[in-house]
1. Work out the source of 18.4 here, i.e. which of 1, 2 gives that when mean count of other Cβ atoms within 10 Å over residues 237-244 is computed.
2. Have a look at 1, 2 and say which one yields -0.54, -0.70, -1.30 for log10 I(q)/I(0) by the Debye sum over Cα atoms at q = 0.08, 0.09, 0.12 Å⁻¹, as calculated.
3. If relative contact order in percent (Cα under 8 Å, 6 or more apart) is calculated from each of 1, 2, which structure is the one that comes out at 12?
4. So distance in nm of label points 7 Å out along Cα→Cβ at positions 29 and 181, computed for just one structure, reads 2.5; which one of 1, 2 is that?
5. Assign the value -23500, calculated as helix-only ellipticity at 222 nm (-39500 (n - 2.57) for each DSSP H run of 4 or more, over all residues; to 500), to the correct structure from 1, 2.
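Values in this text are rule-based calculations from the coordinates and carry no lab data. Please read these numbers as outputs of a predicted model, since none were measured by experiment. Cβ atoms are built from the backbone, for glycine too; each structure is taken alone.
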Structure 1
Amino acid sequence: MRAPSPLHLPMWPEEMKQRGWSSLDILLISGDDYFDSPTHGIALIGRVLESAGYRVGIIARPDWKNPSSLLRLGVPNLFVGISAGAVDSTLNNYTADLAPRKEDAYAAKGSNPRPNFATAVYCGAAKSAFSNTPIVLGGVEASTRRFAYFDYLGKKIRRSVLVDTRADILVHGNGELTALEIARRLSQNKTLEDIPGTALLSKDKPNGELCELPGFDEIQSDPSLLIRQTSLLERNLGPFKQTTFIQRYQEGYVITHSPSVQTSDQLDRFHELPFLRTPHPSYQNDIPASVPVRWSVIAQRGCPGGCSFCALAYHQGRRVISRSENSILKEIEQLTRQPDFNGTITDIGGPTANAYGIEYRDRNRCENCKRTSCFFPSICDNLKPDQNRYLQLLKTAKALPGIKHLFVASGIRHDLALKNRRFIESIAQEFTGGHLKVAPEHTSPLVLKRMRKPGIESFEQFEELFLNAGRKVRKEQYVVPYFISGFPGCTEKAANDSSRWLQKRNQRLQQVQNFIPLPGTMAAAMYASELDEAGEPLYIPTPKERRRQKELLLGKVKNRKPNRHGRRRT
């Protein structure tokens, strides 16, 4: 692996000339504006490919209505890679109430708007511009829409994005090794079949051991089968599962291979590439999303939580892959040498910060496990959740020369934290800047069960320990709870109970997210089918009720006597 040059990846022909390139090997198209950071997926993939010797360029937020504009860097020799960006484009463009969002955090002022279903739209434009060049889909949107899914915007079941776009191949999960393998095979004129972490559309049903999901036509006529599909997928997302899935369409079969498995050493090497950590110089304005992550460090990937509303496990998997302490410290030392570094590391973490370094006692148990969450209904005893390794990392990093402050801004799993009181004490006394955001999500036992989150008692216990630890060193600390309103199965009574819980505490929430059915999640399947995981009828709040539940939690309306029978969504 060779080190990239100290330049941004080229976005304009003049930059290619500056490097002495007459053509690209790989063109990456992204729905996000380009900032060169390991926290930014398209930049990370680009740097990894560049380090392997490929000539890589980026076109960010293209003018998709004018396909010829994609030709400004020429026709790439190997493939065009397409990502909607760091966030699903529908989620990025609309609120839970389907109102257009006013701002896009991943766009510099004046950039082209990101279209809905950006993966498919960009793919269509690329097919027009590059008629004979292989198209590779990747990113969160492609990953979570690789099978049939419920589209919240259109209120219908949609086909796999691979079927809709007819792209050559789709990459899901951690994409670095997969992208390298695709580039290697195309450079050698080899087939793209059987690559880990990919999905292909085939006219023929494959042979061998595989898991067949309900077909698209079946799901479309019976949405309850979306529950079965999601259940089959979730039970095979465990830390060490290796399963090939197929799904039938009129056009053929979508064949999806198990995700590419990375090692800690590989993750270290990818993140140690010399990123510039700044937006491309062609932008006249900053990219808002680049600001909070510039001085942060990713410590691990994967989340064992398996929350029913979250697509992260569907994208990154439930296996935690942690970087080495030496690699993380090396990255922090590089940050301290930046001329505008102010001495504060804003975060060291990942999807679940205190899952860093988590280990598994018996791999065989994981391979045969059918649980959908390693944390619910209780933390699995096959995990080693002591969190001491993460705590030691934080303390060592804070002691480095040039570091004045170091905070944990990633999500902390409070039920996991309760396994180590010393960890809670240290977070409160050393690594919180006054406010710690924690996500109990709700107070109703039944709603929390459907979310796969612990009871509210665990949050209350965590909060008490955290605040007491802060008082010992005379620090004024606050725990800021994060709630979800309008979740499937959440009746008005359940919302009222949560509102009363807040009133008893004399607390007003700063953050309440109205539930959004994200593609690939069990919560989306429940919302679409109006059934719970067991197939029993489920109360679904109407849009009006969802808005009221959010206002209740925010303290904007008062409790009222609920309809005894409730009402179902129409």
Structure 2
Amino acid sequence: MKKALLLSLCVLCALTAFSQKQKGYVKTKGRMVNGQLVPGQGLKGAVVSVKDRTAILVNAEDGAFTFPTTGEFFQLDSVTKKGYQLVDMDACPRTYKYSPNPLYIVMETPEQQLQDKLNAERKIRRSLQRQLQEKEDAIEALREENRITMEEYQQALQQLYAEQESNEQLISDMAKRYSELDYDQIDEFNRQVSTFILNGELTKADSLINTKGDISERVEQLRQHEEANAKEREKLEKKRKKLEKSEAMAAKEKEDLANDCYRKFEIFNMRHQSDTAAYYLILRADLDTTNVANQNDAAKFIVEFLSGFDKALPYYNTALRQSRLQFGENSAMTATLYYNIGMIYYYQGSWQEALDYFNNSLNIRLELFGANRPEVAEMYNAIGLIYTYQGEYDTALEYFSKTLEIREKAYDKDNTEVAAAYNNIGYIYSSQRDFEKALEYQNKALEIKKKSMNEDNPSLAISHTNIGSIYVFIKDFDNATYHLTKALEINKTALGEYHPNTAGSYNNMGMLYMNQGEYDKALEYINKALDLNKRLFGEKHEKVSTIYGNIGTMYSRMGDYEKTLEYYNKALEINKEILGEEHISTKRLEKSIEVVKKKMNEQ
């Protein structure tokens, strides 16, 4: 018995000592130029650091390197080369599975990466603007030909403009994706599809994917294929090789389908058909419930574009369960999923649940990355948001300050992540009525954005709005007028007249003039905001209710309490219907109405 045990231990030691060599390349991105592939270049002189191993200096001209790995998984701690940065900022540290296929690590100069991002953003923005114009022209043509009624015409425009609200997030997500895409690592078919999508040639992209057949039918065929495979596995051993070949084909089909589902998602997302876009992401996620990234993508889109928090949560939970099984509790992906689930509870106002998940993510990231990495700063920022919404401003400020400290060390001083931290700290000081400090931080955020963004970027409008609002509070109306007018100009230029942000700027201008006692001008701007919000969202919407409340406040200052009650009651009716009678906004309106009635009785 002892001899048998000793033999088992020897075999175990032999297996543990066995190692394989992982091959990889450090290179720049492959690009498409005038429809032709321009391959990336190897980066000799890069340094690759693998956890628990000596750093590897890349000496080959083509950027090739190898290192032995003793287990199924390995972790890259860092990849560095002077003057270059990782295109995928999450590539290190990350856990990878050993593969006989090479590992590609893509780097670019910061200047080139920023230029690629701006180029992609410009193309996408132009495509979306062209689509909007084409759709507007089509609706106008139908109206001129009397093929639709005025009501149908208005409804069509209202729906069209409401779809534009998600454009900035869409542009940001797609610009990031396409600026990071290495065309060397995809085949010619997918290069063509990617090029068509980036150039706004969505019909061509869709048609090219459809050359493979109806995607729903292909999904069904795959499922039938997999069912056949399951039966095959039960057959005799003599069919094993045939079965293995069939499974390999199915795996390729699954990968191909998952890829095509994602392309379909991109096509319908650019068309602002969010339900259909979500269908393809969910279809991809359901193809393989063990694929952590696909589960995460589906859940993230459902949250951001459909506000389907309850529907997204099962996908996040599946992703978290698989991440813990595949990568372990203390992995970067597990930390990300704790963060994502925490955001679900944050959006739902479940502060304690959100805080628990955020702290889980924070603890993992501190262990993985140390205290001074951007990944940790992201968690401090998230926790700061929780305390902000709970009104615990001192604690929120503590976390936002930690966020800023890390980002200032990790990024260039003019990075937009630093600007975001300044903005949040400015908001806290504004909430605490320390307007001098609030202005200091909001102006810092604005200056950074001016250096790194185009002059008509909507993010600049947000900073001008924040600063202008502070000046309204301190009754510096000249400066308030400058900043709020600037915000309105940017929104009209970048987003167009019929956009929620433009409507918000009109409302802000109205509130500015109201605070100066210029009620005629105030009503002019606020009524513009009201008309836009009605066209964009319909009569029964929280933004419409807010405008009614502002108009009521205006008439209250003018001493016209009959009109005040009229508009407060309009706002109250909407709030009760869409928010409920117990919502804090509903309660505040009821209290305001009581105050007005008391004033009327005292007259």
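1. Details: 1: 18.4; 2: 11.0.
Derived from 1, not from the others.
2. 1
3. Answer for the origin of the read-out: 1.
4. Derived from the structure labelled 1.
5. Corresponding structure: 2.
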